[in-house]
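Undergrad: Each in structure tokens, the structures are laid out below.
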Structure 1
Amino acid sequence: MNLASGQQLSGRYQILSQLGQGGFGTTFLAEDQHLPGNQQCVVKQLKPQASDSLSLETARRLFDTEAQTLDRLGTHAQIPRLLAYFEQNQEFYLVQEYIEGEELAEELNQGGVRSEAEVHSLLRDIFEILAFVHQQNVIHRDVNPHNFLRRKQDGKLVLIDFGAVKQVSTQVVSQKKTNFTIAIGTPGYRPSEQANGDPKLSSDVYAVGIIGIQALTGCPPEQLSTHPETGEISWNEQATVSSEFAQVLDQMVRYDFRQRYSSATEALQALQGLNTATGATFAVSPARPSAASEVEKSEVEKPKRSHSWLPIGLVTLGVLGVGAAAAISISHFMDSANAKELENRGDTLYELNRYKDALRSYQQALEIRPNMHQAWIGQGDALQALNRSEDALAAYDEAIQLQPESTPAWLGRAQALAVLQRYEEAIAAFDEVIQREPKEVEAWKGQGNAQLQLQQYSEAISSFEKALDLQPEDASAWQSRGWALHNLQRYEDAVESYDKAVELKPDAHFSWYQRGNALMNLQEYKKAVESYEKAVEFQPKFSQAWYSLGSARNHLQRYEEAVEAFDQAVEFNPNSYEAWYGRGWALHQLKRYADAVDSYQKALKLEDDDAQVWSSKGNALYNLGKYRKAIAAYKRATDLQSDYYQAWYSRGNALFNLELYKDAIASYDKALRYQPDYKKAQKKKEQAQRELESKQEDEDKEDKEDKDKKDKKDKKDKKDN
């Protein structure tokens, strides 16, 4: 049932107000009428979407099990206590302790970036609660800043809204399915395995790591970029922290759950271990250091190498004294070793996504040894990561001059050329790579993408299929293959390719979006809606997907839902004139004509030369009885598109309603000129002609009556005189 303020549940809990509503139920603030002072509590109403006996019995069993879990968790001082749970009218209710406080999300939004010490303390507080949850073999499944409250009473964090409870109602939706494979959680804080319906304890660890990165950088998860190949989050250049703390955070948010801390307890131990760490700290994104400070840093941060004894032994020889020739030899040997160490350091910094620092190390290595082929490649990679593709190309060319057969240098060169949109040269460079290394997947993919840009779709499909023969689990190659098929209007084949892409990477929002577009072309609007809904689930600010979702819902005549989708589209991209137009059209179908006119007008402010929008605006004004304004809109439409016969017809109707029959007939004639078999226009023209004739007869009759009256008056005047 739908609860309202003042209603009572179980003869005890009186509803005060609604706190929130989600896909699995509704949360209310209530008073416990059986306790002194009418103590406040939180009531969560879970509504099964299936009412057959099997589903209800399954829901009842799962609900009981999960309520017992919540009861066990509520023994922790920073988790709300479960006060009661019961079933009423085949709906399930949880009653929990009410916590007065502010969401952690509000803190993060107001506070800007936080210091390392603040974030270290925050994460430790979170993991101390979460470690207890994990010790009960429970995965929260929805760790995010909205699910932590800063308790007003004592300032401590409280963890709320357990995903296990959500899973009860989710299970009911799936009816006969009994395994927990439905993905829940909040996009951005939900790692890939959880999005794929297979959460681990380390999935919660990932979410906490994202909260930490958000606090350090001030960036919400959707603004964090990921490495296109590894899927790892790139955040280090946006914050200043110690290397040790950065490494702990990086391990929390590894793409592969097996590389993360396995539980909150393990992550908490890693954080606590930082308190006694003695390693030197460094800024993740520093200004360029002086030469002296750079030397100091290179010695502190020097990567461990199996032959690190070599430079030390050589220095000892120099101190003890040797012959001049030996000293020169040692000097060359030391330079070589130092250059190699700088190159290795550059590689390490590059892997940490610290591209500016990596670039400096490669440059210092090349100052010592200008013929270091691998350092030139490293420099090119760092420059490419910094979006300096022209400079990267020059670096790769230097590497090729030194080693013409270098596959990595040719691959880097090809990728830089592709970024510079020099696609034919890029394809030639990718060919060089493939000739040397036919199993280089990135070369086949890069060549396919360049061929896509040149609209060589059949060739692109062949390239992507070569890549997939070598690496069948490459989701991005399946997506790109789908796009090539899409452009050849092979929509069914494209859908199959997109299906494979999202099977391998369920949170690939762009693959879901493209799949929806292909389904739209197949006029499978219901399936298209499902695809677009997945796209915006994984990328909530994807304006174009919201627009396409609205369009698909329009096709299904689900106009209310279409308006909701268009509202999201224009919220994230107010300059989308197509979304404003689509919104106007949906409102138009709902007979909300004034709102439709407003949307059409916003579309026209962005792009005023679309005849269809002007005509639609005219139709809405017509339905509001504003015929003269409608005529002006139709005129603009026909000025832009002279053969727009529908606009001529609609203009005729507006003129007809104003009893301007001659002008109406002229408009109908225009419509019939461009569409001779337009029966509605012909019929209205004939009606207008009859009205005009009738009007003319009435006018003639009035004229005759006026003339008779005048003659009669003249005769009377003459007689009187």
Structure 2
Amino acid sequence: MTGWIVDLYRRLEAWQERLGARVFLSILALAIVAGAAWPTLSVARRLSYVERGIVEVLGEANLAMQTAEAIQFIESGTVDFEGRTYGDGRFAGAVDLFDEAGAFLAAAGLATVLAAEEIPDWCPNFIVQTTWTPIGYGLLALAWLMLAIWAGASIPLLATTLVATLVAVPSWLLGFVPATFAIAGIGVLGFSFVLLIRLELILLGSCGQVGAVASTVIREAVRQRGFAAFIVGLIVVLPLVPLWLDAEMPLRYQLQTFIGRSLGITFAVAACLTLVLGCATVAFEIRDRQILQLMTKPIARTRYLLGKWVGIMTLDAALLAVCGLSIFIFIQYLQSRPAADAFDARAIRDEVLVARVSMKPEYDLLSTSRLLELVDAAIDDDPMLRDDIEQGTADEYDVRRDLFIGFQSEHLAAQRSIAPGADRIYRFDGLAAARDRGANLTLRYRFYAGTSDELEQLPVIFRFENDGSWTDRKFVPAQRMVLPVPASAIDEDGVLSLAVVNVGFNRDAPEGTMPYYPGPYSISFESDDFEVLYPVSSFEANFLRAMLVTWIKLGFLAMLGVGTASVLSFPVACLTSFALFLSAEAAPFLAMSIDTYRIWDRDGNVLWLKWTGLKIATGVEWALRSFGNTRPNPALVEGRLVGWGEVLQTAVVIGVGWSAAVLLVSMLLFRRKELAVYSGQS
């Protein structure tokens, strides 16, 4: 039975090599893709039409004017369009969706949620988000199938599809849709990786000696069990991550958790694979004296090291391409799940699946002359401090610097504090582009008050000075919270003037009485906990830039592994490479430790051992801070922009500068290394 299957497989593989067979398979693939894309395109067009209609209906709704549309939505959470009712009781009573003028704050986002009822059960939501989405996915699927056919991998594709179908059908029949999706994802990812590897080997075959060495590295990685385990493990684990999410969480938290976990797992596994492969591919060839055959070709040692680096970089590119596509598709799949409420749906659109930049308020700074006056007065008013300076036990420069910084910090902190019943206006400049685009802005804040009890809810009012509108909120101390900001709150000069009023508003106050009451505590916040964010790019482009940054960082790790293995044995090279990698990743935490590290005893004497350790740690942090501070994953989780400037800076500093420095040092040592030394193995 097994022999018959093997014989059939070989016959089919021989058949697919014929030109006529490939043309036939190409036509068949085109027909399949077109047949699947047309129904989804029809659904997408209908969905887009209904969304526009619901937006028009919501535009006519005004709670302040008590229009019929607004009353219907508040009472039942539904709207009517062309004789059909959209919505349900989840949205009933959601008065916070209306602004002070009575209009909807985010009609487009709500329309997207309500119109989702038009999507049939057989159609995934993420494929019909826009009319262009089915076309884009169809072209991507067609390109994928054409690559498989013309690369000679159509029969492996058929075999993978059959196996994945046989495994996935039972879970589908049992109603485990997420498990079915995960099984199908494992099959697609596995075959896609094999297909990309085959294409890369074809391309490297025409790149001379460097390409030949790089091809050898890739073949070595996919054939050896240890390296293959890294790759297979990652491809299998990623589709299973959505199954580990808590379905009871709001959908925005599910998305953020998945993005953080999947990208973190991908980078960790890829980094370990890169370092181990980089060290092993060079160190083992030197140890086993296989490098002697290469050096007698002849091939320059520089091309040899570059070939190893190119091979690992190419392998990482295939791995990140497959994993990145998997993560992106699963993000779209998770997005199709029902949101907890309208606020959850709006947060997904405006805070998670977006690329935003941050704008902080402008603060008044004390002038240099005023600071010098305060510093001089402080020294004159403190006889003990003045005596320490005169006797040399305290350095005058350090004392004046600390006082200078302290007075400026106190002045800034005073501007970030609002007393009970008081208000303070904050100006955010440079928002003209956000106003012109009509973008949805978000105020992100975290206030501290009283004992910052997380079980307490305190009142605050936000007032927009441009149009006079305001909204009252309840905030939980020490917890991050967000507030939607309409683009109309920005004036013609691109300035958002926002007043934070430390009062509460009693909606049930009797007529004729004062509805406002002062807050119980002073409100304060840190400089990083009060900012306005607005979108400047799409999530898709942001995701692509984040993956490019990750690939560049892996490129440096590849050069680090190859470089250390060219002069050190495999265990020592691995130890050195991983030590540098972990130190670079921990550089931000090391910087925080350095700021709080003290090298004096109680009498003010310098402890020279601690001083030496501090200088070493400071040097390590300074040398490696670029790698540790370049973290695209948290930015994606928070919906922040990973700009092309960051990509370029990472490419220049880490991708070119650091990698070139490691290559130069490695070459200087590798050229002097005697390769024809007996290794102790026969």
Structure 3
Amino acid sequence: MINSKLLNPKSVVIVGGSDDVHKPGGKVLKNLLSSPFKGQVYVVNPKMDEVQGIKSYRTVEDLPEVDCAVLAIAAKFCAHAVDVLANTKKTGGFIILSAGFGEENEEGAKIERQIVEYINNVGGSLIGPNCTGFLNSNYCGAFDTPIPQLDPHGVDFITGSGATAVFIKEYGISNGLKFNSVWAVGNSAQIGIEDVLEHLDNTFDPVKSSRVIMLYMEKIGDPQKMLKHSRSLINKGCHIAAIKSGGSAAGSRAASSHTGALATNDAAVDALFRKAGIVRCSNRQELTTVCAVFMHPEIKGNRCAVITHAGGPAVMLTDVLSNGGMEVPPLKDHPASAPLLAKLFGGSSVGNPIDFLATGTAEQLGYIIDTVENEYEDIDFSVVIFGSPGLFSNREVYDLLGEKMKTCKKPIFPVLPSIINVKDDIDDFIAKGHINFPEECVLGNALCKIYHTPKPQPENVELPKIDVARIRKTIDRVQNGYMEIADYNELLDAAGINRKKSVEVDKKEDALAFAKEVGCSKDVPLVMKVVGPLHKSDVGGVVLGVKDMDTVAKEFDRLIKIQDTYAVEMYPMLDGTDVYIGAIRDPKFGHQVFFGLGGIFIEVLKDVQSALAPITAAEAKEMLTKLRGYKILQGVRGQEPVNIDIYADQVARVSALVMAAPEIAEMDLNPLLGNPRNVVAVDARIRIEK
């Protein structure tokens, strides 16, 4: 629980406040005095009696009791100040702007830990250190600018980077995006992004709370907490958009399996966001645009009317929407189109894009929007593109557009690109409470991303029934490392995962006996594989289509001599398309399950989907349709299709298995052979790490 003295203090002290507004201590005091804060303001400055018109105390010991403290002093002095404030001044809220803590060296980290201990001991709350501060409708405890105009229905912005927050605010504010609060958590020594989400979730008010949350993060400290509260907030009607940066370097690590090579930190973040229903963004422009879309009524479908007086931007937007899986339906032959066209200037078009020319008027725009709203039943929302060559004012058009945005049920998104030619008109439009999307393709990409982000997956799901007792017995018995064939077959059988029936032999006579038992022939060809080497094909350790006893004997003699080989696996050949299922355990994210095209294609194409366990068969089935090679699974050029229902069920069973056996560190089923009748695991590797 975040201390109320941080959120709504009755008194605030700036420790290190000064008259120099070009330094954090001076700027934060200026911002505080300019904010709506009506409580008592104090300053601590050892050299001054008055700072910016406020009485200054020489030491924190001299202060009266104070609810909230903002520290802008050297890191080495912060621990003492916090100790005095927390233990003698009843301070419950702390914002430490200063740098030089855990982000710098171990000495700074030690001071940071001491500060957190002091604050925890009194039940206080800390933003920072190494941050730009905190801002809500009660007061401003931040030293940066711009300070956005606050709106209770604006964005709650939570960021791990103060500088990035400045740039995000600048872009958003310039286009009309409003904010409700800004939490720049810095080092997150006590309160991190996940903790703020927890607070917003636990205090959510369906009437008063903001419905849009914006996140910028460079680390996820507690993925499970983020998943829990993001999912809860979105299910309550909120929208969350996020940037998680720094994923590329985190993924570079040595791995002993295909799954390990695929399981980058970035892939885990993707899976987390998908399960939570968070829209993942890649840059500041996209993040603010997605949040701006969230400030409008929710689009109920993917069919867009593009309304324009300029052909080029409309064509580019149409391309972006169409390539992004949205629709721009043709309207030329609709019964309402001819009457609409008659109200427009000659040369106009209503085919969609609806182009009413550079000379189009506000009145004509009104006719078009009314037709979209009332007549075009195949349209879910519209985008209006209207700029200016600088010959005349657009205010009449923008006033009409603003009124229609308020009264129409179908969402309308304005693209007003002439940010120089009609700057005053756009400023007036924004001042009336609207948001401008200055670039149509950025808006189009944001709409596509929002529409295709799935709803949160349920917290409690029903997984396939598996034999947990049998699985636990096997796991408890085996040692760390890669499991023997007999042991992992036991796990697969207990989980109901279809596998080939094979034997592992280390004597030639046993190999011949198995071949005779299964009837080795041209109708029942065998596969022989080395047991021991990691990449069997690379060492010549895989033989397909063994059709007679002489070949069995000859290949056994060759295979058993390959380096690191201690046995030969044998089984009747199977047929089908190579697919894959894998799982890997992350200490923070839990188990991540991967699935997609298998065999050699996993190394070359990496055409896989991934999700955090637990995964239902329905979720897996829907995600399989997102594979680039999904048509291969459906069957192409005479190739038999893969039974998608069985494949999705096998994915869900792997999910259930790793949840029953968290000791599974890495798992590869590659390939599984899929056909219309079955999906069968041909090869498996499971590594245990207890």
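Undergrad: Here relative contact order in percent (Cα under 8 Å, 6 or more apart) has been calculated and equals 9, so which of 1, 2, 3 was it run on?
TA: Details: 1: 5; 2: 14; 3: 9.
Going through each structure in turn, the value belongs to 3.
Undergrad: Match the computed value 93, 89, 42 of Cα extents along the principal axes in Å to one of the structures 1, 2, 3, and report its label.
TA: Derived from the structure labelled 2.
Undergrad: To continue, here is another question. If Rg/Rh (Cα atoms, Kirkwood Rh), for residues 186-585 alone is calculated from each of 1, 2, 3, which structure is the one that comes out at 1.16?
TA: On the way: 1: 1.04; 2: 1.11; 3: 1.16.
That value comes from structure 3.
Undergrad: Quick check on the output: 1.01 is Rg/Rh (Cα atoms, Kirkwood Rh), for residues 114-153 alone, derived from one of 1, 2, 3. Which one produced it?
TA: Of the structures listed, the value fits 1.
Quick note: the coordinates plus some simple rules give every number you see, no bench work behind them. Given the structure is predicted, the values throughout are model-derived calculations rather than measurements.
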